[in-house]
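Nothing in this text is a laboratory measurement; each read-out follows from the coordinates by a stated rule. Given the structure is predicted, the values throughout are model-derived calculations rather than measurements. Cβ atoms are built from the backbone, for glycine too; each structure is taken alone.
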Structure 1
Amino acid sequence: MSMFDDFGDGDDDEPPVPLDDLPPTVAALSRFAATLGHVSWFAAVGERISEPERRDAEDYLAALGFPECDVVQVMDWEEAEEAARNPEWNTAWWEAEEQLRAALSDRAVELAGDEETVLVALTNVTSRASEAVHGAAAVAASRFGVADEGLIRAAAGAAAQAAYQAALVIAAAEEEDHAFARKFALFQAGRWPLGITGGTFSLF
């Protein structure tokens with residue numbers, strides 16, 4: 001499933017402003033937000049990485065500028081915690097994502113013609129994602145006998161951030177091969193991408 005698929009699978013909540021009255025990219029954000037409760041958040045963590053998932057991870061890394069990184073599978077929540085708390089994060093990875101975020105934000109405002117409208121729509125996405133991901137992370141962790149609230153919050157925060165980044169791709173009318181679209185595809189597949197340490201990309 002792609003985040004660029006038909007957004008008609010969302011819930012039936014009526015948006016506060018009719019979609020026809022919104023700029024097209026902002027209307028698309030409203031439809032995207034409505035799908036976030038239907039994503040299989042964290043459903044596949046701990047399972048063997050499939051070839052399509054590995055390709056999505058490799059496409060994400062290539063689009064971000066790290067094609068040489070190896071995709072490494074994280075098998076359980078204990079290993080995920082170790083990866084998440086590893087102090088040796090590749091800072092260039094974080095900086096590359098931040099540069100993409102800033103560029104998408106500027107383009108989104110340019111297309112919509114109104115910064116406040118974009119911010120409201122993005123806040124709605126973040127709110128809807130936050131409502132969905134924390135419970136899903138807690139359920140997924142409980143399957144492994146894990147009840148660490150800090151770790152659950154970290155997983156939920158990463159998922160909400162990925163939804164926000166994916167929303168920026170939509171708001172900026174970017175293509176499906178954008179790095180943030182590929183990253184969100186991993187969350188859609190039920191995974192938790194943990195990031196780059198040294199020359200490896202950890203995927204739970």
Structure 2
Amino acid sequence: MSQQISEPEPLRALIEALRCLPGVGERSSRRMAYHLLQHDPRGAQRLGEALCRAVEGVGHCRRCNGFSEDEICAMCSSDRRDASLLCVVETPADQNMIEASHGYTGLYYVLMGRLAPLEGVGPDQLQFDRLLSRASDPAVQEVILATNFTPEGETTAHYLSELLRARGRKVTRLARGVPAGSELEYVDAGTIAWALMERRGT
């Protein structure tokens with residue numbers, strides 16, 4: 001009968017820590033930990049230092065809620081962006097995908113999530129009041145809801161649409177060029193650009 005090798009406590013802690021990454025189970029996290037310690041200890045050290053710097057040095061922009069080192073991020077501070085358009089996305093990854101499409105020049109608001117009542121994520125957790133305050137800026141003429149076409153994303157878009165319309169805001173939704181059930185992070189840039197051009201009222 002084979003005996004499992006007893007791993008040092010720091011190694012076990014590293015394996016467990018790596019499991020917090022999306023899609024990483026125990027076998028994958030163990031493989032990564034072994035690789036780092038065996039083949040790239042300097043890389044492991046850089047990774048640890050970079051993680052610490054990011055956690056300590058990256059916060060949220062006061063205007064768009066995206067990641068930023070400063071109180072107001074560079075995009076929100078830029079006079080090259082169209083301040084009349086405000087695009088609401090679920091995550092910074094979604095924002096990056098829209099930027100990669102080169103079809104949008106407005107500003108953003110990043111929700112950092114989507115409504116998921118069964119998981120305890122509601123309007124308060126997502127701080128919808130901050131978005132409503134941002135969208136009430138007189139410069140904003142149109143709010144584009146670019147949440148994902150998943151059930152949770154659709155629910156979030158519908159909920160926000162009602163709130164924003166009640167405040168007299170013009171609200172549009174990405175067109176269905178983005179496949180139903182998909183997440184923007186995994187959609188090609190051309191499809192996102194088309195969906196932005198073909199956006200419609202909600």
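Determine which structure produced the value 20.0 for mean count of other Cβ atoms within 10 Å over residues 53-60, calculated from the coordinates; the candidates are 1, 2.
For mean count of other Cβ atoms within 10 Å over residues 53-60, the value 20.0 is produced by structure 1.
For structures 1, 2, calculate distance in nm of label points 7 Å out along Cα→Cβ at positions 157 and 173 and state which one comes out highest.
That would be structure 1.
With relative contact order in percent (Cα under 8 Å, 6 or more apart) derived from the coordinates and found to be 38, which of 1, 2 does the value describe?
Computing relative contact order in percent (Cα under 8 Å, 6 or more apart) on every structure in 1, 2 gives 38 only for 1.
Taking 32 as the value of percent of Cα pairs over 26 Å apart derived from one of the structures shown (1, 2), identify that structure.
Computed on structure 1.
Assign the value -19000, calculated as helix-only ellipticity at 222 nm (-39500 (n - 2.57) for each DSSP H run of 4 or more, over all residues; to 500), to the correct structure from 1, 2.
Source structure: 1.
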